[in-house]
Structure 1
Amino acid sequence: MLKVQLELRRGAWRPEADDGPQLFVQAFGEAGRAAQIPGPLLRMPAGTTVHAIVTNKLQMKATVYGLNTRPANDEAGIEIPAGGSREFTFAAGAPGTYYYWARTTQPFQRGPLTIARPAQADTHLNGAFIVDPAGPVAPDRVFVINAMFALADVVHPTFEVVTINGKSYPYTEPLEYTAGDTIRWRVINPSFAEHPMHLHGAFYRVLSLGTSETDTAYADADRQSVVTQDLQPGTTMMMDWTPEHAGRWLFHCHFQFHFSTDERVPVFSQAAAKPNGDSEPSCTQHPHHDAMHHDAMGIMNDMAGLVLTINVKASSLVTQRASAETPRKIDLVIEPNAAGGKSPTFSCSVRDGKKIVASEDKAVGPPIVVTRGEPTEITVVNHLDAPTTIHWHGLELDSYYDGVVGGGVGDQVTPAIQPGASFVARFTPSRAGTFIYHTHAADPNQLSGGVYGGLIVLEPGQTFDAEHDKLLVIGSRDDSFLTTRITVNGSEELRPMVFSRGARYRLRLINMAPNLPANVQLGPKEHPATWLYLAKDGANVPSRLAKPEDAVLHIASGETYDFEFQPAAPGEIPLQIENGVNQSKLIGKIVVQ
């Protein structure tokens, strides 16, 4: 039997340095111990009986969820009045990755949004609940994502604080591994926001997906390989991955707001001293690891928030062979766009031999097409008046060329590309698929201004068939979650596409908008068209997913999807891209002849 005594308490919490700004929040703690963010980890083998006593030391009632047998009903909760206690006795239930949580507030409106999950002082009332299968269990790490709206005070407007295991980068825990290791993580998102979680330099396999109350584990052949998995509010994931390249890497939310310096906590918090009668200790999960740590990742002062840094050491068992082939040489030239408009845009052009390619309106990068197994060198030339850098999103390559300032191995440190300078990225694509190149610079205008494009890797011997291979790169002309200026291939007008009846088309969908959770629909709402799911993030999907389905897709920033579409009859097929936050739309059509 697992016995635990939990308390709901209010206390001071420092999401950055342990001597940094403090906020006052509500959190779980074990009786007689400091409160924790996230709450105490409850972990047990299947077959365990759990006996939990929960005492509410807050000054308002709280409803507690998740102290029950799995699987269960997400809506089931037990109310505990202020000062009251409740006892919970239950069997753990099915193995999986879950969490328990509580709320003291009601759903509320924030602009056009109804925030249903805790988002203010009670957003940290949660903790992991892990049920292991019987027998030996592979070691893993548990990461809990939280997001909080700190209420306005006389100094600051409302601001958001996002954390992993109670800390916000550059104060998150730095991770250390060796190339060739098998790494298993459980990632839990009890927050009110979705988070597309992106891993640099390697693919990871999704072993299971779930919620606070249910979990679905996938057999080996059914596991999807991705570089970005969108975790919806209230969901969980178990994943594993094996780094093949030594170096400094990132795992982060791909919404720009959630890893930008805007996520730094203001120096003055919403309260200057503890409220009367509050004597609780600070809420921390573990001793702080200063992220300005021993390696060059510490210079990444242009990032904050939902970011983990990963240092992968070289292994004698993993060797990288240099190719003797002459590399293919491409130039990517980035320069200001002279065209006027409501916001700054930038022109990206590609020089491949004697051929120069730019997008039609020069407000987004043209596709770069390379070949699997072919050594490639891309020289990024910066004609902007600010530093930039280009990340080769989804490619498995050496850290030095990944495009993150501070990356690399040892004393080899990836630089920012200064104005007037250039940088040569070298890689050999290991798989064919749809990938992305995009700025990883701190300047938000560069991403909304079009410093990105599709990166298409073909199989040897293939050529790119632009007539039947359609690239749709979604963006936005500002960096707000409430954007109404959605773009496709750099344009705020979704131009009609002409297809032939009966022909097969590959639709490559990419979302590179800074902060756009996009809903895509092909066909009318009542009767969507049908397409065949082919690939995600450049990796072919398992057979359980490779089947015809309604042409309806939710695609978050940093995700790519490939579908096969074969129109059966002449006519017009509507195509809509919607902002999932405020329902603004970009509407176009496919004309079938």
Structure 2
Amino acid sequence: MPNIDISLRIGGEAGQGVESSGAGFATALTRGGLFVAAVPDYYSRIRGGHNFFTIRVSDEPVRATREAVHLLIALDGETVRRHVDRLVPGGVIIADEGLAFDPALLEGKDVRLFSLPLIKIAEELGSRVMVNTGALAAAATAMGFDLEHILSVIADNFGAKGGAIVEANRRVALATADALRERYNLALPWRVPARPAPPRLTLDANRAFAMGAIMGGCKFMAGYPMTPATSILEYMAGHADRWGLVVKHAEDEIAAVNMCIGAAHAGVRAMTATSGGGFDLMVEGISLAAMIEVPLVIYLAQRPGPSTGMATRTAQSDLLMALHAGHGEFPRIVLAPHTPEEAFVCGYRAFNLAEMYQCLVIVISDHYNATSLFTCDPASFDPARVEIDRGKLLTAEALEAMEVYHRYANTPDGISPRALPGSSPKAVYLSTSDEHLENGHITEDPQVATMMARKRLRKLDGARGKMRPPFRFGPAEAECTLVSWGSPFGSVYEAMETLNAQGYPTNMVHFVDVWPFPHEAAQEALGGAKRIVSVENNATGQFAFMLHAYGGIEVQEQILKFDGRGFTPDYVLAHLERS
């Protein structure tokens, strides 16, 4: 068990910098040699509504946040009202001395209030907007964490605004830390000292995927901003000049997917990123891509629906849509990364699979993965790990050696040799949304239509062989097997560890490659399970349905959560019945 396992939370109104402050603190803790799991919770509005950011910090890797909080930074009275009951015995609240809230909220509770002149210090030494800087410095001091790392993040975050802004924030941080020491006895029951450690990253899955896509040769992206996929579009645009990318902010999702289809048809590795509502608009384009057999990558970051739903919350309710969206029957591949490290791998692997099988690859994620920060080893993102496979892409020499070239040649594996259009006189061919002959000309011949449909679907046979088996953790023999996919991974893993420590043998099976469904690997992993419990962020148990429909595996119980928030280990444990 870790020696340090502390959770802190910063809360306030939208517009008070809660998310940026939390992300900065998480980065500082990582630079101090510690491990974090950090999750934002915010409304889909610029101002108003209660936002908070939870950081769990430990001296060992952590995979999820917890329900209990040790230290609460209250930027408004609503934070105290909403979260005081989450504080552990001996917990601490840090707030401005003028903060208005009902004192009765603290009556009968073993909670300490550290009331400080946060606003006064910020206004005297900088500006009122630097209140967050002072509050974080006070929290770091209360936990015995070296301010050096807070100050380094301040320098990075505000360096572009000039040295005067950096110095003002520095003065506010140091003065607030001094005020805390002067006013309060800091003999808290828990401390979080910094420690020597190799450099580490604080990263979310969206940026990790974008890194993998760039390293994997993606050269074109088009998209329309839609939470929680927008940060991928921002990241790609921010690095476009350095890495030679073309990034288009399209007028809508229909235009975005069609731009990507055109780029992919011309031979460029192309992708788009969206959420459920935007994906709905792309569906006709997806069917076009399937008919002309272009390699297309779509990053689908889920959020609750239907319609606008809850734009800044999480869900896993689009799985079956990803599997079946589009008119007609055609092959696709669906990957579901669960960590930033895995998202990075999917970033380049998706393009390899798309070009190997000349088909659509959907990388399905969600708001939790898109916005949550985790401490990562930089070695996991080493460009040397990246492999590029462009499939049956013909060289000029190979194309010239062919007597005749048919773009849609009927081959045993369903994959036709691919020549870039116009790259030579032989590489001039038709591509049409209609059913077509091997040379691309339109046809309605029933025998040809049957042949071409079977040709395209044969790609699934080869793709199924590329699907990785699910990951297995825990003892080989167990009373209970937890099954998950996507973002619940960390919470399920830690719940499994707790159950085993409590003497209830539990293991888990986690799926990353979900389509074509790896039914043989699934049966091998789950065939001998005594009790299968699936854990999903949706209301209907979509992956449990897949297990039964495509793997013949019966799920005995389900732990479903569909309130827009992600899982915690505590939630899994509280909802798992133990005999």
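Who wins on percent of Cα pairs over 44 Å apart among 1, 2, i.e. which is largest? Don't skip to the end; give the middle numbers.
Values: 1: 19; 2: 24.
With respect to percent of Cα pairs over 44 Å apart, the highest-scoring structure among 1, 2 is 2.
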Identify the structure, out of 1, 2, from whose coordinates semi-axes √(5λ) of the Cα gyration tensor in Å, for residues 305-376 alone was calculated to give 23, 20, 7. 2
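By the measure FRET efficiency 1/(1 + (r/R0)^6) of positions 17 and 257 (r between Cβ atoms, R0 = 25 Å, to 0.05), tell me the structure among 1, 2 with the highest figure.
Numbers: 1: 0.70; 2: 0.10.
When FRET efficiency 1/(1 + (r/R0)^6) of positions 17 and 257 (r between Cβ atoms, R0 = 25 Å, to 0.05) is computed for each of 1, 2, structure 1 gives the biggest number.
If we compute percent of Cα pairs over 36 Å apart, for residues 65-368 alone for structures 1, 2, which one ends up with the highest value? All intermediate terms of the calculation are to be shown ahead of the outcome.
Details: 1: 31; 2: 37.
Of structures 1, 2, the maximum of percent of Cα pairs over 36 Å apart, for residues 65-368 alone occurs in 2.
Assuming 211 is volume of the Cα convex hull per residue in Å³, for residues 265-520 alone as calculated from a single structure, say which of 1, 2 it is.
Computing volume of the Cα convex hull per residue in Å³, for residues 265-520 alone on every structure in 1, 2 gives 211 only for 1.
For helix-only ellipticity at 222 nm (-39500 (n - 2.57) for each DSSP H run of 4 or more, over all residues; to 500), the calculated result is 0, so let me know which of 1, 2 that is. Spell out each step's value before the answer.
On the way: 1: 0; 2: -11500.
Only structure 1 yields this read-out.
Coordinate-derived values only; no laboratory data. All values reported here derive from a predicted model rather than from experimental measurement. Cβ atoms are built from the backbone, for glycine too; each structure is taken alone.
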